[in-house]
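Several structures are given next for inspection.
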Structure P
Amino acid sequence: MFLMCVIVLYPFCWMIVSSFKASGAVMSSPPRFFPQSPTMSNYITVIEAKIFRNFMNTVMLASIRTVITVYTSALLGYIFAKFVFKGRETVFVCIIATMMVPWIVTIIPLYNIFNQLRLLNTFMALILTGMVSSYGIYLVRSFMYQIDSAMIESARIDGCGEFKIFNLIIIPLSVPVLSTLGIMTFLAAWDDYLWPFLVLISESKLTLTIALAKLAFKHYTIDYGPIIAGSVISNVPVIIVYLILQRRIIEGISLGAVKG
């Protein structure tokens, strides 16, 4: 386990240490782990590029997509787990089948659709494509089977409406799996690159991953120092969130995998 931890953590340690190296020293031969003359110039370059605006764009988009995806997955997972209607299993199988379709296959049709809707270069193009998650529906549905249906029936007898049951009873009982799905969705939205790269044009609307990529090739050469410094800035919030909530991830996946 110690050896595996070293293998996994070494790239992160190298990234952090190399962010304080001069650009020419990052790819020096023979390679050196620690910088001979530590410098903050890489971070200064990144800050001068005004990526804080792109950072906030990423925080906003990832948060909105996470909230919407978690809620729609919880709602649809609840419907498929607790409601009986004609064609339920067929519809669910069709939803799960979409998980087998590679994301790259849908990019051109999606681009044409958003182009016709005149939503290119807008945040809506990123939000709408992440509103529903097939995997999220599957994960939540598996968890919902463990909720006692008698509790739902009792609420209905007392005159509680379906949405009130869902919002006040089902969601609080599903916090472990929803926390897991929220973390996974946030990380995926935070690291999203290809789709934002295709639809966003204005500098003020770029996400952090796209801004760092453009900064890397700004002068038609790869400047590794600022790239690594920007990567550190980009990864620190994600690592902090994961370390704080890793118990929820393990708990939610284990609970959601009990039945399916």
Structure Q
Amino acid sequence: MKISFFEEYPTKNNLNKLNLIKFPIKLYISAHSLKEFNKIKNKIKSRYVKQLIYWPILKRKEGYYISAFSKSESLNRIFDEVSGKKVIVMLDVEFPYTKKSLFFSQFFNSFKNKKIINRFIKKHKKVLCCENFLAGSLFKFLGLSFKIENKKKIKMFYSSMLHFSRKTKDNILTKLAKKKYILALGTIATGETGNEFILTPEELDKDLDILKKNKIKEVIIFRLGGLNKNYIRILKNIYRSAPGRI
């Protein structure tokens, strides 16, 4: 099992958590531009970071996340700068929570924006899409989910945010794993909304155990900045029992 991390805020303190890691990982780094991503990339010296993935984010007034309700010019700006380059790009496809008014102001542009995003996915090739684990037909219609092969689709299953029984969580994770998605787990630190419930090491262990039993290829933890020795202990045990090449 490949173990990966999201880092939404690649500050010095958050990136210093890499010093806790002694097994190979992939790291998904958010940045407002490819230039900013490359600048951060050049600062990362850990030999355990085997791959870095560019996670483009927009300005908050533009919607922050990628969706049909983002501003067209901001989508084109992000996509144009990686055109023809071999960088791997992860699109975090979510509702524009940072500026909800975009849902209304960009509604009639949403059809055009869906075409812009779909065109980029088809053309760039080295693209992954991250979306809510519930995303289905309605999400696709709204431009909050896009067609891409399952092995390139990341499903966010942040069990700390879900008020389900343990049995229900296990059943959902099992179904997602069988569809060969990449699973994102968490949260072990807060994100942009700032009110995320934190997943305990014990609950993370239970989530990972389900995925290990289903032989999932990759799991991503949200996010690096929340790492501590308790989480590392769990992750080291998982890596030893189900190592995955990166």
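No lab work stands behind these numbers, since they all come straight from the coordinates. Note that the structure is a prediction, hence the values are computed from the model and not measured. Cβ atoms are built from the backbone, for glycine too; each structure is taken alone.
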Discussion item. Comparing distance in nm of label points 7 Å out along Cα→Cβ at positions 20 and 132 across P, Q, which structure shows the greatest value?
Written reply: P
Discussion item. To test your reading of the models, identify which of P, Q gives -21000 for helix-only ellipticity at 222 nm (-39500 (n - 2.57) for each DSSP H run of 4 or more, over all residues; to 500) when calculated.
Written reply: P
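Thinking of P, Q, which structure, once mean projected area of the Cα convex hull in nm², for residues 36-99 alone is computed, gives back 5.0? Could you put the intermediate results ahead of the total?
Numbers: P: 7.9; Q: 5.0.
Traced to structure Q.
Of structures P, Q, which gives 41, 23, 16 when semi-axes √(5λ) of the Cα gyration tensor in Å is computed from the coordinates? Write out the running numbers ahead of the final one.
Values: P: 41, 23, 16; Q: 28, 21, 17.
Going through each structure in turn, the value belongs to P.
Could you figure out which one of P, Q the value 24 for relative contact order in percent (Cα under 8 Å, 6 or more apart) was computed from? Walk me through the intermediate numbers first.
Working: P: 33; Q: 24.
Label of the originating structure: Q.
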